[in-house]
Each structure stands twice: as C-alpha cells, then as structure tokens.
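The numbers here are math on the coordinates, done by the rules we state, and not lab data. Note that the structure is a prediction, hence the values are computed from the model and not measured. Cβ atoms are built from the backbone, for glycine too; each structure is taken alone.
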Structure P
Amino acid sequence: MRLERIQYENFKNHHLSTFGPSEGINLIYGPNGSGKTSILEGIHYCALTKGFLSLTDSECTSFFTDYFLLRSNFYDASGYHIDVKITYQKQQDKQIFVNNSEIRPFSSHIGKVPCITFSPPEISIVTGSPCERRRFIDNAISQLDRRYLDDLLSYRRVLQQRNALLAQLYQKNTIPSTTLALWTETLSRLAASIVYVRIRFIADFFYQFRNLYQQLSINEEPVLIYRSSLGKISEDISVDLLYNRFLEKFEETKNLEILRAQTMSGPHRDDVLFLINGKEIKKYGSQGQLRTFLIALKLSQHRCFYEANSEKPICLLDDIFSELDASRTAEIFSILETCGQVVITSVEKKDQTNVTVFSVESLKNKKL
C-alpha cells in the first residue's frame with residue numbers, strides 16, 4: 001500500500017498542508033509542537049477512520065475553526081486507487097467518502113488501507129493494563145480478518161445487553177430468566193470465535209516477533225502467553241470446545257455475576273503476557289527494552305499482514321528513535337528498508353541513505 005498524496009485543511013495545527021511521500025522511507029523533521037505528529041495522524045484517519053492518539057474529532061480541528069477536511073490518494077500493490085475524503089464539522093457527524101461514495105458503517109473501511117503505527121504513548125501496550133494489549137491484538141487482527149471485526153463489534157453489543165440484564169436481576173432480586181440464558185448462549189458463541197482467532201494469531205505472530213526481537217536484542221528470549229479467563233487453553237483447542245467451556249463457566253459464576261451486575265469471563269477479561277528471559281517485561285524491563293519490545297511488536301504486525309495478504313501496510317512511526325542507541329537505530333533502519341512505504345518523524349534531520357527528508361515547515365501552506 002502506498003500513499004500518493006494527502007491534503008490537510010484546518011487539521012490540528014495545519015491550516016493548509018500537503019504531503020506527497022516517496023515509496024520508501026520518508027523522514028519529517030522539525031521541533032516539538034510543529035505539526036509532525038499531526039501529519040501521521042491525518043494519514044491514520046484516512047486509513048483507519050480515526051487518529052492513533054485517541055483524540056476526538058473535535059479535538060483535531062484547528063483553533064478558531066469548526067471543521068477539518070482530509071483528502072488522500074492511495075494505491076495498492078495491484079495499482080488499484082483508493083481515494084479517501086474525511087470531513088468533520090462541529091455539531092455534525094463525521095463523513096467519510098471512499099472513491100466518491102460515502103461509507104457506513106466506518107468499520108467497513110478497516111483493512112482497505114492497511115496501516116501500522118508507532119508512537120511513544122503506545123508504550124502502554126507493554127507497560128499498561130490488559131485492555132491496552134487486548135486493543136493491540138484486536139486492531140492487528142481486525143485489519144486482517146473482517147469476520148473477526150464483525151464478531152468483536154457484536155460481542156461488545158451483546159456484552160452490554162447482558163450486563164444490563166444482570167443489573168436488572170440484581171435490583172429486582174429475581175431468579176435468572178430464560179432471557180439471560182439466551183444472551184449467555186449468544187455471548188458464549190461469539191467469545192469462542194474471538195478467543196479461537198486470537199490464540200491462532202498469537203501463535204503465528206510470535207514466530208515473526210521472536211525473530212525480529214532477537215535481531216534487535218541478541219541473547220534475549222521473548223515469550224508471548226495468552227491468558228484467558230477460562231484458565232489454561234491449548235493452542236489446538238476447537239471453537240466448539242471453547243463454546244462449551246464458556247457455557248460451563250457462565251453457569252458456574254451466574255449467581256456471582258448477578259451480585260456484581262457484570263460479566264466476569266470472556267475475551268474482554270483476557271490478557272497477553274510479555275516475557276523476556278522468563279520475566280515479565282513490564283515489571284523488570286529497562287526503558288530501552290520496553291521500547292525495543294514495542295517496536296518489534298509493530299514490525300511483526302507489518303510482516304504478518306504482508307504474509308497474509310501480499311500487501312505491505314504503510315508504516316507511521318512517531319519519534320521512534322529516541323532512547324535507542326546507534327546500533328539499534330541502524331538495525332531498525334535496515335529492517336524498515338524492507339517494509340515498503342514508511343513515514344518517520346524526528347526532532348532532528350538524520351543523515352541516512354535511502355531516506356527522503358522533509359522539513360515539516362515545507363509542507364505547510366502548500367496545496368498541489
């Protein structure tokens with residue numbers, strides 16, 4: 001996948017900017033607060049319908065304006081063009097147009113323009129709560145598997161309905177109803193499908209991840225472990241067996257779930273443990289190890305997508321080289337040369353071969 005051009009109008013601190021990157025590695029440099037990250041944010045919007053820093057749409061409008069506009073042109077490995085336009089006005093819903101046709105729901109666009117990001121706040125994937133790691137896994141799989149995304153969205157809706165019913169049963173102090181059994185059956189089927197795909201994805205993902213991590217950190221042995229609310233699960237478990245185990249689990253915890261008015265088991269409660277040499281990295285890892293681990297996660301996601309679809313995702317890497325030594329920086333550049341189109345931000349201009357360099361100021365007040 002390649003971005004040919006993107007135009008920004010009233011997007012964060014870009015009143016009117018245009019960026020036309022090369023096919024390989026692109027470096028955008030400039031001081032902090034100059035709009036480098038906003039360039040990446042706009043590309044991510046056009047690829048995945050939202051920013052990667054979890055900002056709301058209204059927070060992405062420039063000061064003293066009430067709208068923003070993004071226009072972008074992509075083409076895939078086969079040469080097929082994908083034109084994306086995103087408009088947002090305060091007090092109105094965001095609109096997304098792909099090849100001049102408005103799309104609804106926005107999730108239907110996910111996977112059409114594959115995109116991998118790295119930004120310093122994403123270190124929470126390694127160091128933060130389980131929901132951060134679940135989000136990483138879900139986002140990675142959703143760009144590969146449309147059915148998984150549909151199941152995930154359905155699971156969240158059913159979970160909300162089941163939790164509401166549990167709260168009603170607690171408040172009214174009534175015995176569980178047949179309605180609860182119906183929601184539980186539906187939730188169990190979706191949960192089994194989601195966990196089944198996650199386990200298989202992590203097995204394939206780990207093969208890529210281990211090789212990449214050891215290329216960046218010699219003599220360190222990484223391990224990824226999927227921790228399920230069902231307890232220990234073998235990699236060769238079937239969907240049907242997972243479904244039956246979820247039904248059994250919900251039956252065991254039914255009364256306690258009513259008392260707490262919440263569903264206590266399921267993929268929304270699961271985690272992925274990250275270990276280095278047998279120790280959990282978020283507890284014992286150095287800053288350099290944590291950052292290297294995150295970079296390896298992201299680059300492994302890129303390789304998994306390419307192997308599955310013969311399409312290289314666009315890489316958006318925000319301030320990737322801070323806190324890394326020269327040898328690791330050189331190794332990462334070497335890996336990035338195989339990744340297709342890459343856009344990197346940096347506070348400093350870097351003298352590196354095979355890199356197209358842009359000053360962020362050169363992109364502003366520019367319309368092609």
Structure Q
Amino acid sequence: METAQRVYKGLEGVYVLESSLCLIDTEHGKLYYLGYDVEELAEKSSYEEVSYLLLHGRLPKRPELEEFVGKLRSEMRLTPEEMRDVQYAAKRTGPMDALAAFYLFASKDPSQTKDPMEHAIRAVAKAGSVLGNIVRVQRGEEPIEPQPELGIAGNLVYLVTSKKPEQYQTEFLDDILILHAEHGVPASTFGAVVTASTLSDIYSSIVTGLMTLKGPLHGGAAEAAYYQFVEIGDPNRVESWLERALAEKRRVMGFGHRVYKIYDPRARYVKAMAARAAELAGGRVKTLYEIAVRLEQAAIERLSARGLYPNVDFWTPIVYTAIGIPPGYFTAVFAVSRVVGWVAHVIEYWKDNRLIRPLHLYTGPEPGQRYVPIEERG
C-alpha cells in the first residue's frame with residue numbers, strides 16, 4: 001500500500017510537547033534546567049533546591065527552601081505499613097521492580113489530597129528511603145529508619161552503608177542526583193507523560209517511568225560500563241580489549257548518546273568527580289578510574305569521527321563505587337534522582353493536558369481478506 005506518509009522511527013526528530021524545564025544545547029555540549037547551567041547547579045546547589053526549581057519553575061527564597069526541605073524531610077520517613085510494603089516487594093523482585101511496586105502501593109489512594117504538588121513532594125522524598133531499604137532487605141538485612149536530617153543524598157548513603165556518610169560521599173551523590181534529575185523527554189519521561197495524559201495519578205506515572213528506565217537501552221548503561229571495566233581488569237589491557245571488542249562489533253558501554261554528538265556535559269563534571277573519588281577511596285576505585293581514563297582516550301581516537309563520546313554513564317560507576325553503592329543498584333539510584341523530573345513534567349503537562357494518541361501507519365494485508373474456517377486451512 002503506497003502512501004506519502006512518513007514514519008519517524010523512535011520519534012526521532014519529532015517534538016511531542018512543549019516544556020520550560022530543560023534545554024539540551026547539543027551544539028555546545030551544555031545542559032540547562034530552567035536556564036541554569038546544570039554544572040553550576042551541581043557545584044553550588046543541592047538536590048533539594050534543584051527539586052524546588054524543577055517543581056516550581058524558579059529558585060526559592062530562603063524561607064521557601066526551608067519550608068520545602070521541611071516537607072521533604074517529614075515525608076522521607078516510612079510508616080510501618082510502608083516498611084512492610086518495602087520488605088514485601090524487595091523479597092520478591094529486583095530493585096527497579098520493587099521501587100515500582102512501592103509506588104503502585106502508593107497509588108492505592110491518590111485522592112488523599114487533590115494537590116498534585118503534595119503528591120510530587122511525597123514521591124520525591126520517599127524514593128531514596130525506599131531504595132536504601134530495598135538494598136538492605138535484598139542483601140538479607142533488616143530495614144532501618146531513614147535519617148531525614150542527613151538530606152536525600154546522605155540518607156541514601158546511610159541506609160546503604162549502615163554508617164553515617166563521609167562528607168565526600170554525600171557531596172558526590174548529591175551532585176549525581178542533580179545531574180540526573182532532568183533531561184528533556186527521553187523514553188522514561190515520555191512514558192510517564194503518556195500515562196499522566198490519561199489523567200491517571202502521579203504514582204502510576206512514576207511506575208511507567210521506572211519500567212521504561214529499567215530497559216538496558218535507557219537506564220542500564222552505568223552498570224554495563226562498570227562490568228566492562230571489571231572485564232578489562234587492568235589499565236594495560238585496555239587497548240587489546242578495545243581492539244577485540246570493536247572487531248566483535250561490541251559496544252563500548254558509556255560511549256555515545258541519542259542527543260549528544262559531542263562530549264556529554266554531565267560526563268565532563270562526573271569525570272572530575274571520579275578523579276577525586278579515586279584519590280579519596282584509592283584501591284579498587286583507583287584501578288577502575290585508571291582503566292576508564294585509558295579507555296576513554298583510546299575509544300575517542302577510534303569513535304569520535306562517528307560522533308561517539310563518553311556520556312554520563314561512563315564515569316558514574318566509579319563514583320558510585322566510591323560511595324559504596326553496589327552495581328546492581330546503579331540504575332535504581334538514577335531512578336531516585338529522575339523521579340523529580342518525571343513528576344515535574346507530569347505537573348507541567350497537566351496544565352494543558354491532551355490525551356496522547358499518535359497514529360500508526362498500516363502495513364498489513366489489503367482489506368477484505370476472506371475468513372477461512374479452520375478445518376479448510378490445510
């Protein structure tokens with residue numbers, strides 16, 4: 001069937017919504033949240049303040065931030081029922097599915113308040129407390145009470161490591177949470193907005209985002225990059241490993257991005273963090289860093305002509321390891337950060353909601369096919 005219609009596979013190059021939240025400057029390799037350079041935000045701000053920025057569309061005044069942080073801290077605690085929900089889900093499934101299960105449980109009664117902002121704040125605040133206890137339960141430990149006074153980043157480190165975090169651990173994780181908080185309309189954000197466009201609740205939209213992020217083509221690159229470094233094992237093996245990988249047409253994990261054809265600005269920032277992490281933590285972290293530095297140099301020489309450069313997931317495994325986060329939870333930490341981006345997009349989209357219902361281009365048999373009874377089909 002001939003047609004003049006064109007299908008844009010993967011919606012590449014198609015604008016699906018308007019948003020003031022994020023500008024990705026692919027030409028100059030810059031990322032902005034509501035006009036603020038994300039690298040400056042990571043350096044000078046906090047994840048809590050950036051969450052306010054994304055949810056309210058502006059930076060807060062001091063009293064506003066104090067009130068907002070107070071709300072987050074009050075919601076970071078888990079009720080006995082929520083603790084039971086976390087244990088139930090964590091014992092039966094993986095980290096991303098357990099996070100999704102928690103938000104499904106939260107969606108049981110989304111009518112407790114009609115203010116979507118209150119749900120958004122609750123969703124952002126709970127994420128780290130839930131994930132930290134998922135980690136604990138899945139390694140055979142008991143869940144423990146969150147420590148809201150440590151902030152979202154520090155609380156997550158505390159829950160995962162069972163120790164009061166070192167300052168550098170909290171600072172590193174806070175920076176990564178900021179860098180991952182928002183990034184336009186990748187698959188997970190689009191999925192969350194599609195769910196929200198039906199006027200489903202915020203928690204169900206988060207579940208869609210989580211299950212979309214779970215896919216290895218979206219959120220799983222950091223874990224894959226980590227195991228890539230482990231496979232290489234020694235900085236002196238980098239060049240031979242790369243030659244073999246390219247000959248076998250394997251991907252260099254953490255290289256290339258659907259949007260960036262130059263160096264990912266988030267990767268640039270995290271690379272500097274990884275150098276500091278290697279200094280502070282030493283040992284295995286230092287080895288991973290040395291492998292990554294050498295692999296980056298060798299791979300850029302081979303792949304930059306194709307527009308392939310390191311993305312943020314190339315460097316985050318080194319920082320995560322220094323913080324004490326196990327590799328199986330890298331994607332879930334990404335999710336904890338991105339919850340605020342998902343809910344910010346949902347609230348923004350609801351201001352002028354329209355059910356998302358794209359078209360498809362039919363390529364099947366000609367209409368009018370005759371039904372043949374099953375006994376006559378040979």
Structure R
Amino acid sequence: MSLVSIRKTEDYRQETVDAAIARHFDALGVEKDLRPGMKVTLKPNLLTARRPEQAVTTHPSVLLAVAKWLRERGIEEITVADSPGGPYVTAALRTVYSVSGLRALEGPYRLNYDTGFKEIRCPEGFVNRSFNIINPLAEADYIINIAKLKTHGMTTLSAGIKNLFGAIPGLQKPEFHYKYPELRAFSNMLLELAATVGPDVTVIDAVEAMEGNGPNAGDMRYMGLTLASRDVYAQDYVAAKLMGLEPESIAMLKIALEKGLISPEEIELAGDKVQPPETPFKLPDSATLDFMSFVPKLFREPARRIMSNFLRPLPKLEREKCIGCGKCAESCPPHIIKITGGKAVFPTEGCISCFCCQEMCPVHAIKVKRKLRRSK
C-alpha cells in the first residue's frame with residue numbers, strides 16, 4: 001500500500017502548520033526512522049527570489065514546522081538546501097533565502113551555502129547513468145522533500161517529483177532541457193532523478209497553490225491543504241486529482257503508471273477527506289490540453305499527437321515589460337536568447353519550447369504564442 005496523508009491546513013499560522021505536520025508524520029510513522037547523529041536535509045522549492053505570499057516557493061512556516069518536529073525528537077543536524085534557477089553561487093542563495101523568508105530558520109537550523117556537488121550513479125537499466133547532485137542531498141542520511149503545489153509550463157504539474165529537479169546544481173539544469181527537449185523524454189528523466197535521489201518523505205505545501213502560468217508567473221489559488229507520503233509518485237497522482245486534473249494527461253505520471261511506479265488501486269488515503277474542486281486548476285498557456293475536455297477520452301491521445309505535429313507553443317516577449325536583466329538568456333538551454341538594446345530577443349529557430357525563460361523572468365514579461373510548424 002502507498003499511504004498518502006492529506007490534512008486540511010487552513011492557513012500558514014505556525015501553530016496550524018505545526019499541528020498538520022505532526023499528524024502527517026504520525027500517520028507515516030516517521031519517528032521510527034530517526035536515530036541520533038543523523039544528517040537530515042530538507043529540500044524545499046526555492047525556484048527564485050519570491051516572497052512567501054506569492055506562492056512560488058515553499059512557505060517558511062512549513063519548513064520550520066518540519067525542522068522543529070525533527071529537533072524535538074533529537075535531530076541536531078538539519079540543513080535546508082535547494083539549487084534555485086540560475087547560477088548556483090553563494091550570493092544567489094543569500095538573496096533567495098532572504099526574499100523567501102527563510103532567514104527565520106538560520107541559527108537553530110542550517111541554510112546551505114555549500115555550492116559543491118557529487119556524481120551519484122543511477123540504478124541499473126536507467127537511461128541516465130548518473131546525476132550530479134548538490135552536496136547536502138548527496139551526503140544526507142535522510143531527505144525530506146518539501147514541495148510547493150503548482151502548475152508548470154512544461155510538465156503541467158510541479159509537485160514532489162518535479163521539486164527534485166532542484167537537486168541538480170544551477171545551470172546544469174538547462175543542460176537537461178537541451179538533452180531531452182521532448183516532454184516524454186524529459187519527464188522520464190525526472191522519474192529517474194526522483195528514484196536516484198530517493199527522498200524518504202515528501203511533504204507538499206498546498207495551502208496556497210498556483211494555477212495557470214506556473215511555476216513562477218501563475219495565479220495564486222487557495223487549497224488549504226498539506227500532503228505527505230513516503231511514495232512521491234503516488235502522492236503526485238493524488239495531488240493531480242485534487243487539482244481536478246487527469247493524472248494520465250501529465251506525462252511524468254502517465255509514464256509512472258506505465259512503469260508500475262504508481263498503482264492507483266494500492267493508494268490508501270489517510271487524514272481528512274477532500275474532494276477535487278468543481279473548477280479544475282487553470283492550465284498553463286503552453287499546455288495543449290485546454291481543448292481536450294471536449295474530446296472523448298478514446299481520442300484524446302491521437303488528438304494530442306496531431307496538435308503537437310501542427311502547432312507548437314513558443315515564448316513571446318512583451319517588450320514593454322522587459323527590463324533587460326538577462327535571466328531568460330542565462331537560463332536558455334540552447335543559448336539562443338540575446339539581449340539587444342536593453343531588451344531580450346527571442347528567435348524561433350532553435351527554440352525547444354521548454355519555457356525556462358518564462359520560468360525565470362522576474363517581471364512576467366514572457367507569454368506563450370502558438371505557431372504552425374513548418375513542413376519539412
């Protein structure tokens with residue numbers, strides 16, 4: 001059985017979140033895992049420097065609740081670590097910690113400034129032979145993955161599995177987008193990465209979630225929930241359903257189902273009973289699924305293939321918003337974006353539609369357009 005704990009968590013008041021985390025970890029029996037001297041790493045979503053109330057990053061009260069719960073049970077070495085988008089350097093980490101509200105944890109708990117990484121071999125039979133993993137995760141005895149529930153311009157869903165992409169250091173992340181430009185191959189890489197990192201427990205912060213053009217430029221959506229599980233794949237399956245989305249329409253969950261990583265009939269829910277919303281989460285502009293609700297299920301997969309053959313989403317700059325900061329160019333896997341005359345320039349030739357540029361734009365100046373594919 002894959003146990004997924006769901007708790008109504010009405011707000012981010014510390015006492016509210018503390019109580020939810022205690023109930024989650026009691027349901028999962030986490031205390032039995034702990035032993036003196038363990039190195040525990042908490043892996044939040046720290047995509048970029050955003051304030052807690054913007055629902056882009058894991059809320060600090062969730063991290064603090066987990067850290068306090070561990071400390072009360074004798075765990076002394078607790079590190080908060082992630083590799084945000086952009087360069088993995090100390091100055092960038094300081095900025096992200098400060099803006100995202102994590103300075104409150106520093107002192108009693110450790111915020112990571114080690115920008116080194118280690119090569120970790122993948123299990124036999126994976127497409128990827130190894131991944132470079134940031135040191136605090138590579139060296140941890142116990143990993144608690146603490147994700148933020150959001151929609152995502154490329155993968156549709158950003159939850160426990162996608163959060164582990166932050167285990168890859170800095171600008172090595174765009175290299176994977178370039179290596180795997182097709183969604184299915186990229187999604188398979190995320191599944192292999194999740195298995196290689198192997199979080200012991202995953203918590204999902206869904207008190208305030210994000211819909212639309214996530215993971216950075218979407219709209220905040222209140223859910224009032226937190227989730228926790230030892231099974232990151234089953235948990236993401238449940239999270240998708242709670243967003244009103246079809247798990248099979250999300251590439252990484254579809255592949256996980258095909259591989260037997262998710263067995264829906266073996267998922268057991270604990271905690272509070274919650275129903276999917278009447279109105280599903282709004283999808284990103286880059287998604288091709290908006291019209292699918294009008295297509296009978298039998299024909300949805302062929303329809304998606306036809307649409308992807310004729311239309312593809314591309315980033316489009318709103319020049320009046322662009323501040324010429326270069327974050328889009330810095331994060332572009334094929335390195336085709338240039339800054340000219342204080343504005344970004346987006347050629348269509350060579351674009352792999354990964355939307356890393358949109359993900360990292362601090363002023364939300366990048367939208368999505370659809371363009372007919374040229375016949376070859």
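Once distance in nm of label points 7 Å out along Cα→Cβ at positions 29 and 317 is calculated for every structure in P, Q, R, which label goes with the largest value?
Numbers: P: 1.5; Q: 2.2; R: 5.6.
Max of distance in nm of label points 7 Å out along Cα→Cβ at positions 29 and 317: R.
To test your reading of the models, identify which of P, Q, R gives 30, 61, 10, 0 for P(r) over Cα pairs in 20 Å bins from 0, in percent when calculated. This value belongs to structure R. Here relative contact order in percent (Cα under 8 Å, 6 or more apart) was derived from just one of the structures P, Q, R, and that gives 22; the source is Q. In this comparison of P, Q, R, the computed figure -8500 for helix-only ellipticity at 222 nm (-39500 (n - 2.57) for each DSSP H run of 4 or more, over all residues; to 500) is attributed to R.
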